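What follows is a set of structures to go through.
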Structure 1
Amino acid sequence: MDVNCIFCKIVSDQLPSAKVYEDSKVLAFMNLQQRNPGHTLVVPKKHVVNIYDVSEDTAADVARITVRIAKAIKQRFRPDGVNTLQNSERAAMQSVMHYHVHVIPRYFGDDLLEIWDSEAATPEELDTNAKRLREALENPDTN
């Protein structure tokens, strides 16, 4: 637990939350900013800062509950769709430095998340970028 982390304080019941789900590894609770009703955060109980720090097992625990929450949102709020969103680091809009996934009900016309529009990459660019990632996956400890 990080004593300065707001999500750790929620996990340890030092701060109140509207809990949706809880087990020994994961907690899901309502996001304070309910731009669309049902917007839920899914967090590991163990403090990890972001996707770079989370273990694959912990990420899998969070993902399993994210799926369950998304299905519950679909059943009870009847959205037109759902976004699952994970932000890592400030440049990606991470505001709480505790790994978490947003499960956001979406409705046509809600304009919550403006999706960027860009030109398609060339096949050469795609191949080059894919090669860079394959190399990193094969040799994770090199630059």
Structure 2
Amino acid sequence: MTVFLLSHNLQVQSEAVPPWDGEELAAGLQRLSPSTRCAEALSHPHWRIRVESAADSAALAREVLEAWASLRRECGHGSDHAILALGGLKDTPASPGSPLELGAWGVDVVETEDVNGFLAAIDWPSLKAGRPAEGVFELVLEPS
């Protein structure tokens, strides 16, 4: 089973793209992501949603991004921006009180109008260079 803990990094500054309510987002991901067994809102300052799936990490990342974009459209939100999933496999023991446990994926879902600018600002190439290739991923869903 694949476990994702999702955070949300909303870089789009527009009333047409509001921040998500955790319960609404979890319910939408559960409904719109075919392989998702469970999606639940978390009460944590960084991690917003916990998702469980039988799919592998690459397939689940694609499903989450597509479900996220579909939910934005369903809600009548702006959808003319890219959505990224930047994931890292937790391969060290968890900090006390953190819901991100060993073997789970921490996935930052980013909504941005400037993919390359965002990745440069966080120095993504350096961040992922320090990780094993199988323990990190990035996926971009361009606006349709």
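Once volume of the Cα convex hull per residue in Å³ is calculated for every structure in 1, 2, which label goes with the largest value?
1
So relative contact order in percent (Cα under 8 Å, 6 or more apart), computed for just one structure, reads 22; which one of 1, 2 is that?
Traced to structure 1.
Quick check: 3.5 is what I get for distance in nm of label points 7 Å out along Cα→Cβ at positions 96 and 112, calculated from one of 1, 2. Which structure matches?
It must be structure 2, since only it matches.
Laboratory data are not the source of any read-out in this text; all were calculated from the coordinates shown. For clarity, every value in this text was computed on a predicted model and none was experimentally measured. Cβ atoms are built from the backbone, for glycine too; each structure is taken alone.
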